Structure P
Amino acid sequence: MSVILGTDGYRYEVSDDWAKLPPGMEFNADVAAVGVDKNDNVYAFNRGKHPMCVFDRDGNFLRSWGEGIFVRPHGVHMAPDDTIWLTDDGDHTVRHCTRDGKVLLTIGIPGKPAPYMSGEPFHRCTHTALSPQCDYLYISDGYGNSRVHKYTPDGKLVTSWGEPGTDPGQFNIAHNICCDPEGWVYVADRENHRVQVFDGNGKYETQWNNMHRPSGLYMETGTRNPRFFIGEIGPDMAVNIDLPNCGPRVSIYTSKGELLARLGHPHAGLSPGQFISPHGLAVDSRGDIYVGEVSFTNWGRRVRAKGEQLPPDLRSLQKLVKVS
């Protein structure tokens, strides 16, 4: 029997075995981010032996690339021209690539982080987003900094904003970033449990609350008032790891921060309809959602918190098919 998540116009059928990888190429690794191109091909940026695995919308494997280049994949941003911006938080770099993996530009010095919390780019950068006219690139510099950097697409730094903390405009892991058709910049401020909204120069506008550790942040394209899909990775401390209704889940918001739907289960788990850690999201032209999970990383926290064994063959990529 199929599993359906959501209600009231936001119903999705779970297809957790959607990706058909050839024998010997199974992920067995975290899928940190997902992208979808104009042909609805799906790009799974993962931490296994083949960093980028590409599928058609039916899950048939097309190709892989990135071997020997990426250290710790983290973020995918699909540009309007179908090139790809890829963030590697282990290498402290952002790479602009073709859909076949040719590197067009590298921003940052491979393997050389800026000093911790210095504000200088980069120390474990996390994600990228282009402005509406593609004349600026925003980079969240999130694990070893608390900054957003604004660049020109040819790699010149324009300005930066943010500092460590919990006040408006401060960050506690700037984990993901989007830019809407009006030029507003949205930052998933993960450990502050919020999404902050800024103008294109970093002026604080507002924030969205009532979410738990937002990690995945995807803005739909092709509409003036896009919806936002947020992957909340849920609790991971020994004292709250089984707390219900805090994630992991996928939540859907309007561009004004109004909650439309929440998809998932009250608890983390391995069954269809449950999530472990929805870390990266993308939505195709039919409204289907692709969820990349850092399952090995987050289930490892359960191992440490509860003394459990690490289950074999952890799922790291799901497809949620929109039900009409």
Structure Q
Amino acid sequence: MLALSPKEAARIAREAEEVVAPLLAPDRASTDADLRRLEASGARLLFFTDREYPELVREITDPPPLLFARGAPLPLAPAIALVGARRASRLALEVAAVLARGLAGAGVSVVSGFARGVDAAAHRAALEAGGPTVAVFGCGVDVCYPAEQRGLLETLLATGTALSEFPMGDEPEPWHFPVRNRLIAGLSRIVCVVEAAEKSGSLITARCATGYGRDVAAVPGSILAPGAEGSNALLKDGAILVRSADDLLAELPEEDRRRLNVAVAARTAASLPDLPPDAAALLGQLDTDEPRDSDALIPAAGLDAARFSAALLHLEIEGLATALPGALFVRSRPRS
């Protein structure tokens, strides 16, 4: 990226040349200091043209030309954002955890903003479920904010990813968070607002998602709770009503749902060493949402009729497959 001409870099980043040019020829002392910070924190740079740069972020109207990342590589799994109030109600914290566990168990990457309240609850639950999670910072990725979540950050960096477009060492500023919120929306197929007051940063994330053509969802709250006025208003305006993780999974594009099914099937097979090869092959062809009959499943799994019957019986006994009326079959959903 640094070898590109300002004109070419500006074209790729969809920015003016005067914005991109300083990034291509930065002050040497400043660059050395930033490189030292990168090395000390184990962070890495993601240029717009890099393979790890998130594909969905490339599609938004104002993608950052450069991102900073720490922790695991950004997951390739479909991403859903769970956002909400910092001063969340106890119920909202429980709901965020239940949704995050369900999504992570299905293989979805749970995206949030690492703030107190709903964000932290979502990250923790996704990690506990063993799923991928991405924390988008409103500061440099080497700055832990809020400071009391240092333990959560250490846990997250072991298997998840911290991401920011702010330079190393940048302290949080009020204007950083609307910018951070737009990146949360850019990373995600769906933005789900768990709980938000009438004037909430989470509603900025929802507006950004709408502007990027992404789906917006919300969890209904009490009409007597001021802290739920914003999320309830989203529902009134047509947001997807969320009662469980399944409501969010059902709204993913079909291609994403199929990718999740294959990934979860592979993970399930790996966790069950006694699962026969035929059963594992059949599990990879079953879909949670779209029932399939034996005529479609037998050739897709590479089995004959007798092996198909034996594999199906094994999956049903293990609770991994469900037979429906009409000789149709689906993959059983993991318990959240």
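Where a number appears in this text, it was derived from the coordinates with a stated rule and is not lab data. All values reported here derive from a predicted model rather than from experimental measurement. Cβ atoms are built from the backbone, for glycine too; each structure is taken alone.
When distance in nm of label points 7 Å out along Cα→Cβ at positions 93 and 293 is computed across structures P, Q, the figure 3.1 traces back to P.
Each of P, Q could give Cα extents along the principal axes in Å, for residues 77-156 alone, but the derived value 31, 28, 18 comes from Q.
Of the structures labelled P, Q, which one yields -13500 when helix-only ellipticity at 222 nm (-39500 (n - 2.57) for each DSSP H run of 4 or more, over all residues; to 500) is computed from its coordinates? Answer for the origin of the read-out: Q.
When P(r) over Cα pairs in 20 Å bins from 0, in percent is computed across structures P, Q, the figure 30, 51, 19, 1 traces back to Q.
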